[in-house]
1. Thinking only about distance in nm of label points 7 Å out along Cα→Cβ at positions 86 and 110, which of P, Q, R has the largest value?
2. Which one of P, Q, R has helix-only ellipticity at 222 nm (-39500 (n - 2.57) for each DSSP H run of 4 or more, over all residues; to 500), as calculated from the coordinates, equal to -12000?
3. Say we calculate mean projected area of the Cα convex hull in nm² for every structure; which of P, Q, R gives the highest result?
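Just so you know, all these numbers are worked out from the coordinates, no wet-lab data involved. Only a predicted model underlies this, so the values are computations on that prediction, with no experimental measurement involved. Cβ atoms are built from the backbone, for glycine too; each structure is taken alone.
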Structure P
Amino acid sequence: MIPGTVTDIKCEIPELVGDNYKIWKERILLHLGCLDIDDAIRKDEPIIDDESTTDDLLLHERWDRSNRLSMMFIKSKISESIRGSIEEHKNVKALLKGVDEQFATSDKALASTLIIKFTTTRLTTMRGVREHIMKLRDIAAQLKRLEVDMSESFLVHYILATLPSAYGAFKVSYNTHKEKWSINELMTMCVQEENRL
């Protein structure tokens, strides 16, 4: 890709505010890679000495430019309230490591928040069953990325337990069938039941 300007890429990068760390980092790295200024993230600083060739000097110059621009860009995408708690660094790798360390423990907090959200989400009306299932499925996928895993079988049973009493006959029907459903099969059957109701 030909390097462009920051505005050429249609990838919105949120300001890092704390609870959006993972998506923030993914988009920062994507953005810097697309701009072709991620050398300082991917490579160590080239060593320059009296025996360095012109190519070595050009390589160092490219790395230095990458480091400066990446540092400025990353800092511009960190909330001022957080920026002060991150130590000053001379290179972008160290800056990213510092940010990583700042938010490493937040994975546990995020997992706890997602578990609470997962266990308290209920479908309270007969409508919107597809969205309800997709919401629970999304939370389960986020938990899986945080190494809080659950089986598909558990998820199917749990989703059924979160449906309102109007789905009572449907739940009994599932429990009396010998075969187990996948999440996609459950969603299809639930949507059919929603239409029937």
Structure Q
Amino acid sequence: MSAYKKFEVRRRLPARKSAALLVIDVQNYFQSIARPILPELNATIDLCRRASVPVFLTRHCHKPPGDDSMLYEWWNGDLIFDGTPESQLISDLHLTDADPIVLKDTYSAFRGTGLEERLKEMGVKEVIVTGVVTNLCCETTARDAFIRGFRVFFSTDATAAWSQVLHDATLKNMAYGFAYLVDCKRIEEGFSGP
């Protein structure tokens, strides 16, 4: 049995009383990879709302010129600048005015954003990670959540990457020692419990 299969069989479901949903960077900049997962993502958001699970959305954006960021160097200056159409959340995303939006300028939704403190104040012990890009901001946020003491559930059907190879590689890494893999159906199953 491969290590991936060994860890993949570790099954656990999120509990609605202690969970929060993180919707990572579903912005116009990432339309091409976010649109295909939008039905599953919106179904997950709707499911969380029905279960009274808080929904947090992130927006990745920089202030011009942005050249003080390592991402500027890594992505040859191709950054998402705040205030541009590319920085806005996709209009078809099921969000409400009450949803907290966390602004971030690096891969992790936790670094310098106050997200950890907000979640802990609410009694959140588990996070469900959805959004884009699977192998960058989603994976980094999941790892960071794990290190900060949150139980992590990583969506297999409401995350996306630029390629299936990168997406699958992250799922293998997450299942090996950071997160429980779930899809919308398994989340619903978890929320149907006490």
Structure R
Amino acid sequence: MSWRSEHIWIELPRGSRKTSNFCWACILFLGSLGFLVVGTSSYLDKNLISLFPSQQILFFPQGIVMSFYGIAGLFISSYLWCTILWNVGSGYDLFDRKEGIVRIFRWGFPGRNRRIFLRLLMRDIQSIRIQVKEGLYPRPVLYMEIRGQGAIPLTRTDDNFLTPGEIEQKAAKLAFFLHVPIEVF
């Protein structure tokens, strides 16, 4: 989501509260809970789940392994739910031509560095850079190149909803707004 006027451009990146994260957290929680219940039912030698009779699954080694997978899955699921709850990665990008300042804010994990805030001068921006991340699914990522500080990512690497054409349009509009060139790598 973004908002733009003559002198101000505000981008609001989504963070961890995406539909896919909700789906994966639910699937992982239910699956790992199932593994843990089957492992527990094999240990107790009782049918806690009617689909799997406890006589067919021995506690050693199948029940122990299923219990381990269930506990590990619950830890991973709780991590996903915490990132969704804290909305890690959300924030704003504010480009103010009137003041000549760029402000980038992101929420991180709880702790001393929960709030990530960068304040930059517009005159220090060298260029807007598009870099294609190679791999199984190549995807473009938008960066802002800063003199003496390197590149700051403006789009997430796992944002699958932006096509290369949309990234190029966004880069062109932002470069025009900031009066800087575009680099493609």
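1. Q
2. Corresponding structure: R.
3. When mean projected area of the Cα convex hull in nm² is computed for each of P, Q, R, structure P gives the biggest number.
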